[in-house]
Structure I
Amino acid sequence: MRLRTLINELNYVDLVGTEGFLTEINGISYNSKKTKPNDMFICLTGEHVDGHEYAEEAVQNGACLCIVERQLNLDIPQIVVSDTQEAIAQISDLFYSSPSQKLNLIGVTGTNGKTTVTHLIQKLFEANSKNCALIGTLGHKFFSDDSYHDAKHTTPQAPELQSLFYDINEKGIDNVVMEVSSHALAQHRVDYCDFNGAVLTNLTQDHLDFHITMNNYFKAKAKLFDELVAGDFAVINADDEYAARFMEVISPNVNVYTYGINMPADVRAYNITFDNSGASFVCDIQGKKYDVKLLMNGMFSVYNVLAAITTALAQNLDIDICIKTLEQIKGVAGRFEVVVQKPTVIVDYAHTPDGLENVLKAAREITPKGASLLCIFGCGGDRDATKRPKMGTIAEDLADKVIVTSDNPRSEDPQQIITDILAGFKSVNKVIVEPDRELAIKEAYKLANANDVVVVAGKGHEDYQILANETIHFDDREKVREIFLGE
């Protein structure tokens, strides 16, 4: 990229030392340690780090241009902007020649269900002979049978995201389904992404350490829908308490489709039943009825499937093919994943009050009469502390025995996190405290009988645990198999 191209397009406040600049800009960097010769270095100001403090190191590593919010004492040209987070999104889009405009890009947002819904949508496109890439929490995949490529965030930072869109174009892939987190929306990571559709799973408490209030959290999510234009589509969970507010921000020229169970909707499920083999229901799709038998279980799985079907409807996919495809899918890694039989041990990513409630209700549905439901969970450190006692209350109300342990304590004292959780319990009769997560799983092994159901919640697909300044390998699924099966 030439500097003149950048100056002509970028919203800037001031230019410093850019006269006569002829160097070709080879890349975009916001990590000084990874900066390469002839990269432009963007000084991002985040929650914990100010990139301006690392500009000199970036210059030493070869940066030829800095994007800053305030002029620095550097020997290279600088472009001063009002907000580097906004600028990095615009620059990344320019650098890769607006690749999302060439794609049918669908964003999926919500507190819970994003990962599963994106995977289901990818499968439905492919079942209809249409290619579809996926971007999300587990990484990105160009095709459903592809292996995951590393992901540092649910939604990548703008340079990585735009580079990925560019690669998807190069591979001749037309459709992309992508998890869009509230952080990504608030931090401008998806600015200049040309979304053709947006899907809402739900909105319940999470990330209030970042957003502070539920209203701020809603506003971040709503941004995805507010920016849709004529001819785009929106898929809304009609049962969600925020559904009407999301509807209000959508342009009248956007095609809106709804799904639900309790409220009238374009796609609706009723006569829902659960057993050990999965969920069954009748699906009414704009008046046409289908009998559906899933291998996935739980009411949340029904909602996830409805979201995928409604997206397929919006995209004019063959619904008969879609239903048959959904009936063959067993689920997504770490999402209500049955790891061991007898006792039934389920590993799930649930880390919010709503998520834990949904998983425990689903587990109760498959707990045999006379058997017990055990729950192991903790809460992450340096995250919303107000949800901890709420999750304690939910676990006590829905499980027969609860083992409170550590999740990813990060910089917080694990015992303090556990104390916060215990504040939600009405009595100590059901609860066991074991801060060591491995020992907590061993405790469940001692307690569980063959017919019992054990839910290990919070980490799901994660294969690490963050303890203070140390990150160790820890995979709930591996530990469960090791302890319960001796593998």
Structure II
Amino acid sequence: MTFHRGTLLCLALLVIVLVGPPLSPLTARVAATLQPAAADLASRLDPLLADPRLSNVQVAVVVRDALSGTVLYERNGRARLIPASNQKLLIATAALATLGPGYRFRTSLLTSGRQQGQILEGNLYLRGTGDPTMVPQRWNELAAALAGQRITRVRGRLIADDTWFDDVRLGPDWSWDDEPVAFAAQVSALTVSPDEDFDAGAIIVDLQPGSGPGAPARMTLTPPTQYVRIVNQVITDSAGSDARLSIVRAHGENTIVLTGSLPVSASAVRRRISIWEPTGYAADIFRTALEQNGIRVDNPTAFGSAPLTAREVVALESIPLSELAVPFLKLSNNTIAEILVKTMGRYAYGEGSWRSGMQVVADYLVSIGIDTTSLRLRDGSGLSRLNLVSASDLTAVLVAIRREPWFSFFYDALPIAGVEDRLVGGTLRFRMRGTAAERNVRAKTGTLTGVTALSGYVTGEGGQMLAFSILINNFVGSVPRDLEDAIAAALAGPGPPGRPAP
């Protein structure tokens, strides 16, 4: 439904009545801008939504004044649609509200044994709480901290304790054929990220052409680990040929088979592959770090929980959630989303599971006035196609959280249109360039097969901040991101790129 001039004039007057006289300068300014802004939106957006590519496609668009929450434009706003990664907007807001922007993950070493000289008599327990920032260097720092306690030998076992979360590794309703890909990596309280994108539970495979046609392709694994077995069958082909590459990891194992060919002139190819059972992966990386720091563990690695009598020897803490929100939202990191869900469940209900974590998300949404009976929340990343959210509810959340003390952290973590730096522009870094939306729109993208979404904030030409949500489901063919961009640019209005946001 589209709101027209008369309806919006009544809504603007209602805002004035609710505030009551005398009008504050801010209220007067908002009231003055609502009517002309709304009158103009329909003429800008309706022709875009008449695009023939949207025939027989489910489309929802809602635009609100970000200060008052007044709906300025609506098309199927209450329709329940698949949000894809726009689901992360709900997870980020609930996490910042529940855990707080200063929340840090903790990875610790414990023992119930005794230290005699440089020997630890007893088991060494490695306990994780889901820290996605544990890159190889951080595991080395943890081992070095233990070496700093003048321990060179452990006369026991290294026992990996991942009991902070439950043992359900894969999200509900995830597609089975996504399992080997890093964006659908398994979730564990003990995990490794190969680099500072923090794709926890994954490794990086880099392939380069060999010395000439027929030669094996060169392969590099990051981080180096014996936890996986690589079968490299990729060969180098002649210049000008097409690259053909397949990387497969079978269910239930860590044998990764690389097949196909790379032209001799090809650039390096990088792939991120999920690991089967990330707890063992973390234990393997850490055990190697212990050896590199001069610490020998006498017995094989085992899995279990630290006894209540165990004392903490050393520990590492992650960056705060306020900083982690940047790679989470800018890069649309799925694993961070799921780790946050389980962390919220453990924090609020003592159970690190999807069920308890999503209940925390629902609790927060209720607290800010969202009717959760009209939603279906299944996971944190948006990989589940059973998630159902309306554009109206997404924009209502975007308006409500502007009153939260942590809002600036959330706002700064959203991708910014047209800014090429990955940790600034994120998933919008190459979009909306040359329009008034460039360096103006801050929004979360979302993509699944047949689904695209874009929700966030934009400053209109009169300085009015708008909250908007665009959800498109059930299309066939190429993703109509150009329509999303055109809508966002229309909201920004005519004018030069880079209009600053208030």
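So Cα extents along the principal axes in Å, computed for just one structure, reads 80, 54, 40; which one of I, II is that? It would help to have the intermediate numbers written out before the result.
Working: I: 80, 54, 40; II: 80, 61, 36.
Label of the source structure: I.
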Using the calculated result 21 for relative contact order in percent (Cα under 8 Å, 6 or more apart), pick out the matching structure from I, II. II
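Which structure, out of I, II, was Cα Rg over 2.2 N^0.38 Å, for residues 78-197 alone derived from, given a value of 1.38?
Numbers: I: 1.03; II: 1.38.
Here the read-out was taken from II.
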Going by distance in nm of label points 7 Å out along Cα→Cβ at positions 254 and 462, which of structures I, II comes out largest? II
Re distance in nm of label points 7 Å out along Cα→Cβ at positions 134 and 278: value 1.0 computed from one entry in I, II; matching entry is structure II
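To which of I, II does the computed value 3.6 (distance in nm of label points 7 Å out along Cα→Cβ at positions 54 and 270) belong? Could you put the intermediate results ahead of the total?
On the way: I: 5.6; II: 3.6.
It was calculated from structure II.
A short reminder: the numbers here are calculations on the coordinates, not readings from a lab. Not measured: the values here are computed from a predicted model. Cβ atoms are built from the backbone, for glycine too; each structure is taken alone.
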